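K.L.:
What follows is a set of structures to go through.
Each reported figure results from applying straightforward, stated rules to the coordinates on display, with no laboratory input. A quick note: this is a predicted structure, and the numbers were derived from the prediction, not measured. Cβ atoms are built from the backbone, for glycine too; each structure is taken alone.
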Structure I
Amino acid sequence: MELVSPDRVMRLDPVFGAMGLEAARSIWSPSLLSTREKACLLLSGDIAVRELGLPFELHVAMALSKANMSAEDLRELLRHVAPAAGLNPTSRAFERLIVVVAELGHSPDSRGARAPAPHPATPYPADVLGAIRAADPQLALRIESQSAELWARTGLSHRERIFASLAIDVVGGSLGQAFAAHARMGLAAGIAAADLHEAFRVLAEYSTVRAWEATVALESSLRCCPKTQSGLPRLGDRTREPRVLESKVEVERYERSVLDHTDASGLAIVETRLVEKFTGGIVGKGNATHLRLERPDGTGTLICYERIAGSVAGLEGSFLLKAEGMMEPGAIVHGRWEIVDSSGTGALQGLKGNAEFSAERDEGSPTGWRARTSLTYWLEPRSV
């Protein structure tokens, strides 16, 4: 991906500039994380280190021009990290954002508003707030109230909010309970450990030492998760306790047809049908039908239904999933899917869960695509 203003970085120092551009090209190249997620990580990192100069300006420019983010999306990002990063530092980030957005030719105005109470419950697991509740109930109540409001807002995906929160933890050097809670929330939301490791590699831009420590802290937490001898999490008895499985996806057949050609809106309606082979935690074949709203550059959105027949953690059966996602510049597709209620058959009756998926171009694949998915799942107890 083409970087914004590389000459300004080189003018700082020829050696340092080359190092910085090398790191930036690695960060912004196609990978498991979307360009929006990378922008959320980097801008949150800027706020954590209170660096609102050239790096912040370049990251804002990349977010607006390359990551399909609007000025209002960037405001929402700052709102989300404000309690953890600090209200005073974030106020200065808002001041700088308004100036940079205007200089880049975008309107700095906002029509954002707070959603009226009551808000949904805090997304933090109840047990992780136990210690702070015991030590200071008033601070605990403040954390719960703020998080309940912020995590329920629109403008950013749940996954983007998790990455932004982790950026504040890692760059700020806080790897205690809040970091563990955000990592746990990420895994429960279907973010794979590989995605978290990549996020920490992005954040190495701020400190390789802190990225190092975060990586070790994450691995220490993952070793506590029960696994089978094959290395996959146990499905266990029929229980609502979530487990996480990672799978690779090979697209064996890909058929594309235009249902309605592009009009003045620039959008076409396109149907794609895929046959996919799953390996890893999910083993089997999937038959998927996608309905896409597609722009001339290939970006857009999609919805999908897919039936997968095979096994999950060794239990055989089939299930249906419903997916939503987006196509981004650089031939990257990512999104989220949920298991359709009551669609499980065989040993997978009562299967529930949700997942994140990502796909990208792979010239070595027969269909030109490779993908992966991370499923958070559980089995509802059967009625007697």
Structure II
Amino acid sequence: MNIHEYQAKAVLKEYGAPVAEGVAIFSADEAEAAAKKLPGPLWVVKSQIHAGGRGKGKFKELPADAKGGVRLAFSLDEVTSHAKDMLGNTLVTAQTGDAGKVVNRLYIEDGADIERELYLSILVDRTVGRPAFVVSTEGGMDIEAVAHDTPEKIHNVAVDPDTGVTEADAAALCDALELTGVAREDGMKLFPILYTAFVEKDMALLEVNPLIVMKDGRLRVLDAKVSFDGNALFRHDDIMALRDETEEDAKEIEASKYDLAYVALDGDIGCMVNGAGLAMATMDIIKLYGAEPANFLDVGGGATKEKVTAAFKIITSDPNVKGILVNIFGGIMRCDIIAEGVLAAVTEVGLQVPLVVRLEGTNVELGKKIISDSGMNVIAADDLDDAAQKIVKAVKGGA
């Protein structure tokens, strides 16, 4: 689960991280009053969406030369003007895709005198099986280019979970970020704080870009991007309360209600599969035969008829889907349950696109019989290769 920048900063502030004062607003009418609560005379007006690259983003509804989703303001009138420009409009960034995201809230923050911009993140490094800091002296909006063009400027410091961030770890991070004087003192305090927040809140990613050194030498978390391990959210009611469903795909929200693993993609062939590995293989073979999957959907090993019905309805709710491939290998999951669920869903929502079903495993013959006796226009497949070819051919109009 992702949260907004201002929410992430509030979480980090609870742990003692240095962040600027700021106020979140939801309408342009609130802008002036929010700015008056901050010292000024420089304010930063930030679009709050679940995507990076906001500063370089462009609004669909504004002229091409209009400023992006993060703007400086030097007067109260300018704060209000920026708020009117941004709220309710669609911001397109490198991470949103062409569809962009509608800006429903802003964060008005006190400005900062920036001397240097640094990059810092914490994630689980699977190569060593530990949480690790990833840092660079080249912070800011082009960190992806730094990683690609000058990877030697990216430094990793893995942390032993048994000890947490040691003094040696913190010193190594300070060295990597070339921190001296007051900034180094701040870093020695800040890095353990961020690590503690990462672990205690079950974060999947904590990214501070940029972490700034101000002209007075102090460190400040200028931006923060945080995502959480969805499997651990049951432990964190306070984090769950921060969820903004308007930033999520409606189909993914519906899938979560049935404990379905669903991720929307950009293709036109809907997939319903049991098992993450089989789902990945199904998507790969669809691409091999020249088409694109519309989703990843794993119904799991113990899916019920109701769960399968819900999964099918979610797939068909995507207007981009031009065909559906059901690929089930029945181990724990019985093929007859899948067949009954598919037919129940087809009966309820109708079938407007080609449907190919490949069943194998437990009760496979019963599953096939249920489908064949239904009288519905379902294309049977013998194996995965056959299924992929048939659905791609059907979607492409027999080509």
Structure III
Amino acid sequence: MKLTTTGTALALVTASALALSACAANEAGAPAGGGTATALSGSLAGSGASSQGKAQEAWIATFTAAHPGVTIAYDGGGSGAGRTAFAQGGVEYAGSDRAIKTSELDDPTGAFKLAAGTQPFGKCAAGSAVVQLPLYISPIAVGFNIPGVEKLNLDASTLAKVFSGAITSWNDPAIAALNPGAALPALAITPVHRSTNSGTTENFTDYLAQVAPADWTFKPSGDWPSELTGGEGAAETGDVASILSTGAGTIGYLDASRAPGSTASLKVGDQFVAYSPEGAAAVVAGSPLESGRSGVDLAVRLDRTTTDPTHYPLVLISYLIGCETYADPAKGALVKSYFSSMASPEGQELAAKQAGSAPISEDLRAKVTAAINAIS
């Protein structure tokens, strides 16, 4: 799905664009010593996570309304595709539901299978660090389609067994025990997973591995375990949503902004908790940054083992990835301004309204702002 500044997107966010345009222009913006804002022009290409697709639509429409000389296109083909496109030098920025790993940064040629003679992160100047900013925080919803059932409680162990194929029917005693009184049918379960490399998959499998390690024995990965041959694969977030909307007996994981119909509550501590932006934000706030990274690389090490029912541990952070120093300074100026717009309080509130994400904390914003200020 390619997201551009279409008339539809502009219509969705016209009011927000008016509120944000002055802020974005200033961030674009005024020289360090003061003065008038510099007019921006040019184009940016981005690629990656479909989870942040609705937010990208709103951010792009708002930013280009404030800067008519700028065009931005974001192709939401999946986190893995976005990281690879950025590594290959095909786009100026990427969206990814996980950060590029330190091992991938240390050996990008091998990690991203670049052709001989290709400069890794080709939009970056030689020796540039990679900027990674946690600008889209969202719960991952577990959607389901069970005829006659609108509410569903699941714990991590049962969820792991459903997706691993150990539980195959909706009236299984383990599910029934968590849902007393529910009219669970003798209907086969069809787990829906992402068929392409997906940061949402990596976050989902990381949750299962952390919270139900006895029942989910696979390592967290953006690729669905090849050993699991059941269920149904879907290429992007929207495809998962479509299957859940129409397929009786299905269950799947997807960014909450695209969750259709009914969603499960997950057991946290001794309570069942519905997804919420606030619950997702609480998990991120309680998780540290990863060690061993540069000052512009703000990867978060998510701790999903909380027992606090005000938290929702099945959360994803979708990163915005760029260069600290661009080979083309004009592209650097555009990325710096666009990232600033997304990180601003107004930009975060816009994403919350359009996609149901959680605005970043002021503490995290301070770190993000410092990293953005280093972009050139």
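K.L.:
For mean count of other Cβ atoms within 10 Å over residues 93-100, which of the structures I, II, III scores highest?
P.N.:
Checked I, II, III; max of mean count of other Cβ atoms within 10 Å over residues 93-100 sits with III.
K.L.:
A further question on this structure: Upon calculation of mean projected area of the Cα convex hull in nm², for residues 61-276 alone from the atomic coordinates, which of the structures I, II, III produces 14.5?
P.N.:
III
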